[in-house]
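Please treat every number below as a calculation from the coordinates, not as lab data. None of these values were measured; they are calculated from a predicted model. Cβ atoms are built from the backbone, for glycine too; each structure is taken alone.
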Structure I
Amino acid sequence: MRTDGNPDRTWVEVDLEALRANAREVQRRSAARLCPMVKADGYGLGAVAVARGLEALNPWGYGVVTADEGRALRAAGIARRILVVQPTIAMLEACAQSSLTPVLGGMDEVRRWRSLAPDQPFHVGVDTGMNRGGIWWESFAAECADLAAAAEFEGLATHFHSADRDAASVREQWERFRSCLAALPRRPPLVHASNSAAALGYPEVSADLVRPGIFLYGGGVGDHRPAPVIRWQARIARAAWREAGATVSYGATWTAPRRTCLLSVAAGYADGVRRAVAGRGAMLVGGTRRPIVGAVTMDFTMLASDAAPAEGAAATLIGTDGGATIGLDEFAGWAGTISYEILTGLGNRVQRVYRG
């Protein structure tokens, strides 16, 4: 992932002040300490830069999914707690070596962790309905009778599967989680369950920590709209007038109905432009939406225009240009996917440029 020099092809500007504003909104609504999720390289925006940008908010720590992600933060000088959510048992030794705190999903993992790192804290995950990982809530009391005896048992966690759309499911999962807490002879110091949607919409389940993700990075959650964090642009490599009947890109799937200025934008599916946006989406050029025509290729995307742009102009894929805006969620909708997938799908060739 390039972060060096001046952008020469395609780049994403990351507004760190907007990122912080979104995190403050989560803090305000949840009234809990933050454990921002910076997994998947900070949702594609650069985990180290994101974590450094959030330091001013004094978060409890940061959340990742792999030991390598945690070790990269440590190597960059991030000293706060790093929570590794649902690590595989093969990761535990690396977690111990880098003082990473795992959220363990079974008693075999608890025993393995305590043999590797007898003095290091750990959390335990409870599966209350996600059916993805953790100790089943139905069997928690029987399986975990001795868990609280471990002084290093620091936290109990679960994950809501539909907090952005189904209040009843949040209540059901929370009650299941509370039954597991009640089965313990002592409450661990840290209880956490909330992702972005739950932290924003259900402060009553925020407990001690919240683990926001997509909202921080500018993705909408239910009715909650964050400050935009990214602006994705790409250079226009060629602008050429072609007559009616000219076809565009592989398969000649689009034909110019009239004389048209065809713009070759230097970003393709290797950079994260989904092929599904062809014929549905647009980019901004000089504040005007220009439709995406023809098949998206590995390195370029074609636009149809009724005017030639100035030399050196750029097209805006996501963000604001000349008073017009294409939002992250709108772009994801054209691709038939979600904002998470657009962000984490940004290619390594897309330079990241940090502001604020």
Structure II
Amino acid sequence: MGLIGGSIGLALRRAGWIVTGVDRDERTASRAVELGVVDALGLDPDAEVTFIATPVGAVPAAARAALETATGAVTDVAGVKASVVRAVDHPRFVGGHPMAGSEVDGVEGADADLFRNAAWVLTPTPRTDPDAFASVHAAVAAMGAEVVAIDPGDHDAIVAVVSHVPHLTAAALMVVADGHARAHPGPLLRLAAGGFRDMTRIAAGTTAIWPDVCADNADAITTVLDELIAQLQRARDIVARDTRDDLVVMLERARAARQALPGRVARPAGEAIELRVPVPNREGVLADVTTLATRLGVNIEALETADATEHERGLIVMVVAADAGRRLRDALVERGYRPVIRAVE
């Protein structure tokens, strides 16, 4: 029940959920009760969702224990997904990763608003139980986050670019700055203004999770590091040769790409619709539908599933913004589904 687990507890309790939790550190557990992170200590066998908020290496054992203890869905918050999903091959396990954090470590930094408008990745597989996915989706949505459903391997490749390598880059830059600060302590620290502080802010975060993350996602991380090193070498050569046109081209490309980044995820305004998708009762259909929504940039506000086993059919019901829902409907039709749009009452 550190920063992430504590924030989950606070956010869900604020949304009306009853939350229990455990921590291997008794002092942290006691403090979590004092701060209102949980209603009580312990594992609830009737929990609808269990969140595993440990370093990557500890997730599989903890998740398997939770699956044996509770009958509901189990998810995690680790920054690597492919190895975790392989290790916990169970229909009620849904890999997860909230794209949020803070420089404040531990339960003292827990914040009920940490996930509001943040992306929260879920990684359904062909084995994922639709009811388990729906339960995790509901809990994540209750915390104010937007669910992004993608393949576990795709997740690891993407976060290497947008999370893992940026953290290592910030750390490396701080090591360089620290070396220079020893020679010029006063001036350097006084001149470390906004841009430098913004770029290196994430280096102040907890170090505990990173050895496991780097070990489990080494291939993707080293590939991106090689690309970054090549770009830095190119920048060095441009500066050394004083080829100003090349420098302007590089900087303008970077500027345009940065300006094209979307802002922090926000809930879409306007009309919402209910998209009802009859689906065959077969493995993989939930992952197919939800990951398609993510590829199209469609935020699923709410999701429910229903079985109709006598007809060998099931039903996925999603609440989405009207315009986005129509795009998703058209894409689903192209894939052979027969979705129906209804007004939200």
Structure III
Amino acid sequence: MSRSAVTVLMPAFNAGQFIADSMRSVLAQDWSDFELLVIDDGSTDDTANIVSGFDDQRVRLLRHEENRGLVATLNEGLREARAPLVARQDADDLCRADRFSRQLAHFDACPDDLAVASEAQLVDDQNRRCGILRLPRTRQQLRWDLCFRNPIPHSSVMMRRQKLLAEFGGYPESVASEDYALWSSIAATARVGLIKRSLVSYRIHSSSVMMTSGKTAADIAQIRGENMEKVFGGLATHHQLGLLARSWENPAGILWEDYVPAFESVAAAFEKHHGTLGSVPGIEYQTLIASGAPSALKLLRALSQFAPYRLHIVPWHRIIASAFVSR
């Protein structure tokens, strides 16, 4: 692939606390042929002034007088982008200097891919490391994982702009899960590339989109249910699908002695047709515990009874560590 330009799409709303650091991380890339398109979506703080203060011809600022919302802003950015490739980055996240060069190399090697994502280092508002967002290893593992959660950090993704608009029309309308819905659609065509290293830092703080609202939870549940129907059709009973869906909507109400047999039965059927799931189910058990499911001890007992082969895959050390941190 020729080294044509990349547009870095950075929507911003009252992002004055972090946006300067985020922009500096983009401008420090070891591959420099890009534009940084910042769309200030009606901020009432000093976001626009901070962006305007950057003396770099690669920075382009668009401003909204009133807030239009993230999906509208993202789709505007896709239309306004001047490059065939769009790299997403949130205004509070950071990227490594080799992010673009590695993602461009992936597109060179996989010209049919529509998007490529990487893992992410989790950081807090003081830039302290607090975990890793890990990706599935294969495209089939990704399709499975998307039936339960969104493992792809939005700020890690680079996409082919024209194909994205032509095939999917951009980001779908969603309360705050537009990325989950879009990755689910692209993954169904097996065209999401996966880079198994952290190329971005994903920031967790009080106003982070990872702090889920009630409307967002309902939106996620709808996407999750649609994915389950598509991927597990013919592999699971209606009872199993219903139990899995309800469990992820309300982790605190899980009965592990019911959940584990259903989950493992569907996993075994999927692996028979699509290959190993690797460590992905273990991470999903960890995610449920972190989301308020009954104690790790109860999970341990259920796994010992119904799926002892899974015991060594569950990241018990992370579950225990997070329990101490939350106290």
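Between structures I, II, III, the greatest calculated value of distance in nm of label points 7 Å out along Cα→Cβ at positions 23 and 95 is seen in II. In terms of volume of the Cα convex hull per residue in Å³, for residues 55-134 alone, which of structures I, II, III is highest? Ranking I, II, III on volume of the Cα convex hull per residue in Å³, for residues 55-134 alone, first place is III.
Assign the value 18.9, calculated as mean projected area of the Cα convex hull in nm², to the correct structure from I, II, III. Structure I accounts for this read-out.
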